[in-house]
Every structure is written in C-alpha cells, then in structure tokens.
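Nothing in this text is a laboratory measurement; each read-out follows from the coordinates by a stated rule. What you see is a predicted model; the values in this text were computed from it and never measured.
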Structure I
Amino acid sequence: MGHIGKQTIVFKNPPVITCAYSSAGPKETEGPLGAYFDNKLEDELLGEDTWEKAESKLIKQTVQGLLNKANKKPEDIQYLFAGDLQNQVVASTFGLKDFNIPFFGLYGACSTMGESMSLASIMVAGGMADLVMAGTSSHYCAAEKQFRFPVEYGGQRALTQQWTVTASGFVLISRCGVGPKIEAITPGKIVDLGIKDAFNMGAAMAPAAVDTILAHLEDTKQKPSDFDAIITGDLGNCGADIAVDIANKLGVDLSSVFNDCGKLIFDDKNQDTHCGGSGCGCSGSVFAGYLYSQLSRRNLKKILLVPTGALMSPGSTQQGNTIPGIAHAVSIVMD
C-alpha cells in the first residue's frame, strides 16, 4: 500500500469485494435497473410508522441479506463502515445496533458509499482486518423531510431537483477471495464554488467530482480511455452534463466513458424524476446491484466509481451558506 501523487492510495495487495447486496424501493425497482436489485421493496414504509424507522429497517434487511448471501454470521465481520443522510446517522445506528459488529458511523452525504469502501479497503489492505463490511442507504421521504419539505406539504419540485432514492447497498471487502478488486482510491477534497440552491444538488457536486477524477488520472498517470466506465454517484442529468463540460474546459474529454448512477437508476421519460436520482443509496444500490453484476460477469473489467456528496445541513442552508461538494474515487478491476 502506498501513497502516490497528490492524494491517491494504491494497494499492493488489493482488497477483494467478495459479495454485494442491494435493496431498493418500489419506484427504483420499476426503473431500468430493477432486475439487478436483490431485495425489491413493495412498501416504502416497510410496515413501520415513520419514514425514519423505515430506513433503519431497510438497512437491517440489506445487511442481513448480505450476510445470508455470503454465508457469514455477524461475528465473522470485524468492522462495519456505514452512514446515511439522517441527523447523526441515526438510520444506520438503529438499523445496525442488533448485529453487534464494531461500527464506524460516517457522514459524507451522498459520497458515503465511496467513503465507506475507501476506509474499509485501507483497513483490509493495511492488515488490520480480514473481513469488513461497507455500505450506505437513503430514503426519499426521510430526506425530503429533513433537507427540503415533507412530502405531505405537496410543494412544487424544481426542474433541477433530483429524486432521493429509497435504497441501500452494502459490500463485503475481504483480504482474499474471488471478485472485483479495489486497486486504488482517491479521497476527495472539499470543493465550494458558491452554489446555494438546495434544489440543484448536481451543480453543487459536479465541480468536486471533476476535481477528484482529474486528481486520480493525474496521480495514476492514466487517461479516461483506460477505464471501461467512469461513473459518478449522484449528479443526475444536470450535474452530469455540468461535470463533462467542466472537464472539457480543463482539457479532459470524459464523454466516451462517463456515466452517473443518478442517470442510470430511473427512466426519465416514464418516471418523472426531473433530474434523475440522488442520495447515499443511489450509488450504494447501483454499485451493489448493477455495477457489481457487470464486473462479476466481466462485461466491465475496470471502472472508476466516484460517489459525490453535497456537504450541507438544514441549518447551513437556512442560514444562507453555500453547499460545498466532495467526491471519493474508488478504482475497481476484475481480473
């Protein structure tokens, strides 16, 4: 394991993603990637009486599903990295507490899947653990209630607004085994270009996504065509277009390999999500479902996954603060 360039870590013995499990809500499973989700929910409340409790149950189901799929018990997992969009990551806290696994609670906003996978990889590659779980979740109704307006309010949605996905994705990262390998990570920096519009997350996060992608390419001496796909997490349609445009202006053409989980998860024409998907569970579920499947089948052999996050809180936006962005890149290969 070694540090190269400005901010990239390359693993001498790359950790292996030996198993992945995804859960998704009714709207998400009706989209183009519906067939790839392991757990297809019929009810966004999951039988609970609040959206927040529903998200905790969503996490619990996803982690238990991953354990069952990998034929593991909670005591086999040495550490667990996870986070969500609720205050003090309480969705993860209540969803994970009964597993009795040592827990690192994370908040990277919608970049949390990249953050959790990066930190889990460092722990495994550094010889501090053999088996670590990483993941995240989000819930449309819980997120709208916290960051904008409760859905019961019935407010008008802006055309630049994205649909926070109701979904969760978790992966098992191991020292050895069969599966895609994490060969390198590039932790992102906080990038703030002054965006204040809480209804345009893509614009706030796009500059951070480009900053991290270009840092990874520069540090590793690679070009976009060295990857089958460079996939951001949560920029949606507007943010993805902005990211490609920013990169072009900086002299890098990403267009031939660039995509975004928020663009992939919904059908623009038939599902009326305006600018696509977002939320921690967007990149989490799309990777643990669709992308992991494509890597395992070798339809994709090398990708750069770049979950993106808007570092905001209800208080910060209400006080007129800007919305800084961050993005973490995870380079994944399938031998």
Structure II
Amino acid sequence: MNKIIKVLPGFLMSLIIAAIAQFLEGLLPIHLIGGSVIALFIGMIINQMYKPNSTTKPGIVFTSKKVLKFAIVLLGASLSIGTILQVGRLSLTVMVFTLLTCFGGGYFIGKALGLDWKLSNLISAGTGICGGSAIAAIAPVIDAEDKDIAYAISATFLFDMAMIVLFPIMGKAFGLSDMAYGLWAGTAVNDTSSVVAAGYAFSEAAGDFATMVKLTRTLSIIPTVLVFALIHIQLKRKELATAEQLDLSSQVKFTKIFPWFILFFVAMSILNSVGFIPIEVSATLKNISKFLMVGALGAIGLNTDFKEMKKSGFQPMIHGFIISLLVVVVAFAVEYAIGII
C-alpha cells in the first residue's frame, strides 16, 4: 500500500498531462501532431518551471518505466498479422527496403556522427516504423535514457511536420496515382497521425491506402523489439562480465537481464492475430494502451531537461534528416523499380 501511495502523485500528474494532450490533439482540425508528442513537450516545458521532487519523482519514474512497458503489452492486442494480407506484398516489398535503409544506413551514419548506439537506433526506429510508438516500444528493451527518447521523438516529429506539407506537393508534381502516392506516404512518413494527414491531403483514396500501409508497417515493431532485446542482452552480458571479470556462462544469467514484458507483448499480438481477442476488446485495449503511452511520454518529458538534450548537439538531428531523406528516396525508387510509378 505504501508503494502505491508513493507513486500516486507522479502517476496522476502524468495521466493529467496525457488527458490534456489528447484533448489538444482532438481540437486540431486535422491530426498533424499525435498526443504522444504533445504530452512529451508539455512535460518538458513543465520541467523547466518545476523539477520533479521527492513527492512526484517516484511516480514519474514508475510511469516512464513500468507503465510504459504495460502500455506496450496492451499495444500487442491491436496488432494483427492479418493486416499484411489486406495490403498485399507490394507494401511489404517497399517496407523491407526502407527498414534496411533505416537500420543499416542508420548504423553507419550514427557511427560517423559519433552517436551512442541507443540514440542512433531509436531515431532509426522512429523513422522506419512508426514514430513515437516504435521509439517508446524499443526504449525500455535497450534501457535508453529519457533524454535520448525525448531527442529521438523530437527529431522524427520535426521531419514529420515537413513531410506533411511537402509530400502532397511532390506527389502531384510527380503525377502519382492514388495507390502509388498512398504506398509512398505510408512507407516514408514516420508517425501514424502524420501519415493520415499527408495521405488525405492528396486524396481520400490515397489516405485510405496510406493508412493501411502504415498499419502493416507497424507490425515490424514485433521482430524489431525481439532483435534489439537479443542485441541488448549480449551487450549487457559482455559488460557485466568485463566489469566483474567473471565467466559469462556461469555468472551472468540470461533470466536476469531478459526483458520479459516483450513476451507478453508478442503473446497478445498472436492472440489477436488468431482471433482470440474480440474486435471490441482489441479496440478498447488499444485506446487504453494509447492513453497510458501518452502518459508515459508525458512522464519522460517531466524527467527530461533541455540542458541535458543540448549536450547531444545537432548530430541527432542531422542523423534524423539523413535517414528520413534516404527513406523517402528509397521508397520512391523501389516503387519505380517494381513498376508502381
């Protein structure tokens, strides 16, 4: 009971920010900015005026860590492998190349810019998969710091805003069909709300197809989280072994460092894929997951200082710009190569 009382103030503070963020999102005539980004920025602004103290700090940390993991588990209930069958192999072909561009190119770009591998891959995940949701899902798996999460989301957000304006203009200039444009926007624009905004700014049919493609792209969270979990486990085992001069196999236990919550996340997605979770329940869990994730990002914002972010310099933004530009070009080139354009 004492633990609940201890985390309650910071937890409620984070939920209030989530409610405000979703309210502000609903006021927008079109969904240009997702509630997660709004909550993050609200939290960061509050941090400049009010630093977390002994009363609010435990709940803020609890929300940014534990509640975020729970929200990710619930997110699995809204992911269905069947979505792939609805959109078809064309979107998967383009998506494979854009993901390889993000994580393959992102690795070398991050090294060239001298970025920490966690921040570099968070930016790549946000660009390649689905903006804030992908960043939020991968962050706890690799023990990313709050400032890195905030920086990664900020980087993808800035380029999303530019894409919303530029994509419809470029699509019309290139004379793209609704399907070609929808596929391009769905695979190259980052956040879901930005895909919707850019898609429907071109046409209703393009918006429908872009949204379907984006849902398929979101499914790549599942294998990506698993891969990063395995990478982090190996790095952690080596780190512990080096630090303590111990034998890997006998002293560093896999069970202690494995992020167990991702198993529940995968289990939920499998249950939803086979139809075990009713559509109404899946929709409700998705809404709960979204609200809790918005609250968790609000908590991350509350725990993030602009001064700490400044220490990373402009390299993360340069990384985000290069990766975003490469994804836009690669997605267009693949569509051209397979004859869609």
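The table for this structure:
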item: Parent structure of the calculated result 35, given that relative contact order in percent (Cα under 8 Å, 6 or more apart) is the read-out and I, II the choices; result: II
item: Which of I, II yields 6, 25, 34, 25, 8, 2, 0 [P(r) over Cα pairs in 10 Å bins from 0, in percent, calculated]; result: II
item: Value -9500, calculated as helix-only ellipticity at 222 nm (-39500 (n - 2.57) for each DSSP H run of 4 or more, over all residues; to 500), assigned to which of I, II; result: I
